[in-house]
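The data blocks that follow each hold one structure.
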Structure P
Amino acid sequence: MTSFESVTLEVSDPTAADAFYQAFGLGAFVNVRASDAPTTGFRGFALSLVASQPGNVDALVGAALDVGATTLKPATKEFWGYGVVVRAPDGTICKIACSAKKDTGPAARHIDQVALLLGVADVKASKRFYVDRGLAVARSFGGKYVEFDTPSSAVTLALYPRRALAKDTGVSQEGTGSHRIAIGGDAGPFTDPDGFVWEAASVCHP
């Protein structure tokens, strides 16, 4: 089975970006490296951070805003729970949410799960592409969502329709140029149908 092992964000200022993600609490989940590849608008992906309760969501958002993030969608209670969307200084979109609607304990800046959400033109076609390259599907909901089995990674990999992901994160789906992200795995270098680049895995530092 092909493994998905790392996420590398390509940023203009690696030192500043690394400081941001360490302070935010994502340092163990993502790598950063320098890139000046042209990019505009929506870069086609988002990081989804799952917390256990609203207080933890607020604590994580507060940490992100303190080190330079901006709010894309303010804190909102929905039928599914509670969530916020912020944009990191390097442009990466982060969705922070929980399924609980009430706190059951003291607030803590703790992340329970991180997922890399790839916005794709055709979820079913991208699913076939990845399955053909050895990734195993953990959950699939037709053309709306696919989650892969990624036991060797601290990050879950999932596919969303690009339009739906942009709407969910509060941005326009329009965007051109580099995705400014590299996905690490053991399937060898390749580029998927939506232009997401895979390369030999690199290990995230704690």
Structure Q
Amino acid sequence: MSETLRAYKFYSADRALQNLAQTRLKISTLDDLNDPFEFRNFNFPSEVSREIWEKTRAHLFSDNGIICFCRDWSNPVIWSHYADNHRGLALGFDIPKSHVLPVEYRKVRKRLPELSKLPSSKLMPLVQGALTTKFKHWEYENEVRMFSNADEKCMNTGLFFKSFDKGLVLREIIIGPLSGVTSQEIAEHIDLTLVKIVTSRLAFTKYSVVRQ
């Protein structure tokens, strides 16, 4: 059995309960993400290289996307930014380590090699590095990423989703410190023999979110 990683996805209460009811997560396109430097982590040597890279970016994500997870749920800034100011939920999943990549945080953008001279064997490592590199100030997210084709597409909205499966196993739900969601509401959507519900609070002696 492959080794797994416990990783967390943060949502507002309504969105979290909707995801639980539908047993799926939304797959983000690059344009959905809140960092316009996504896949633009390079110092481009020329205008030609920049144009080629932008075309590569658009092609690669025409039918692929990203699901971003955090390695833990204790950082209060995460709750503020992604879980409706601590009123939401964090969903904890067991994911095979081979299915996710850790994000590297850097102060300085790497110089992009001249793509016209780059051997084809070097292109995929370059792309993978670009997909997992962010500015150092995002480091608080402690992020890992899953890259995925869409399992489902909503015809009304055009949004893409990934269903819960053996590569995305729900194991834990953390109720935010200021959330009004009850365990009973969550239990309407999940099997409590398989998923643990955790009530959290603001820590008394440090800047952290902890178990109640």
Structure R
Amino acid sequence: MLIHSDFPYPLYLVITEENCTYLPWLQVAEQAIKGGVDIIQLREKKISKQIFLKKAIALKNLCDRYSIPLIINDHVDIAAKIDAWGVHVGQTDMAPLHIKEQYADRFKIGWSLEANDQLLSDNMLAVDHLGVSPIFSTATKTDTITEWGIQGIKKLRKETELPLIAIGNMNITNVQRVINAGASSIAVVSAICSNPDPQSVSQKIKELLINNVYKDEP
């Protein structure tokens, strides 16, 4: 499967400080970038907005240094304040249509897809890419409805042309299968953040993706 032209970021890091077991979170982010991460999302659910803003500024400075796009989870106003590349929202956050109405084309908008009927929502008119969550059950994201699995990705790929970002227990053992099923990008959390060598594991995952993403299937 060839890389999606509207989302040329096959390795997507979702970073949360509490998942960074061995190294400081910003160091994890930098090592992951050096290992091949193409895009980063800051996702922090358990901190104040003031602390989130400080982290967002620090991560934006790092991402700018390496020309890596930064996505802000949930906090659309903070994304605007730091001039982030994109925002990612779920079902209980600011709706994509409202973001588009308020901010026009200022951001790329990602939306968490948890059930097929969301594809019929008017919000799809404002969405640039979809976070398909979770592909496989994971301890880092428990507030979801559908475990999509490989067959779910295959079905979604037939139903929408939007980039599909697969998240949920993504790691070295399964990323090739998920890409081959139709995902445009692999979003990794624990497999990178909780690894003692984020750069090395990022490089290994990226190599697996490149071997699949940049070639046509037989």
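Laboratory data are not the source of any read-out in this text; all were calculated from the coordinates shown. In this text, all values refer to a predicted model and were calculated from it rather than measured experimentally. Cβ atoms are built from the backbone, for glycine too; each structure is taken alone.
Of structures P, Q, R, which gives 0.25 when FRET efficiency 1/(1 + (r/R0)^6) of positions 60 and 132 (r between Cβ atoms, R0 = 30 Å, to 0.05) is computed from the coordinates?
Working: P: 0.25; Q: 1.00; R: 0.70.
Traced to structure P.
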Value 2.9 of distance in nm of label points 7 Å out along Cα→Cβ at positions 20 and 52 was derived from the coordinates of, among P, Q, R, structure P
Identity of the structure behind 1.8 (criterion: distance in nm of label points 7 Å out along Cα→Cβ at positions 148 and 164, calculated), options P, Q, R | P
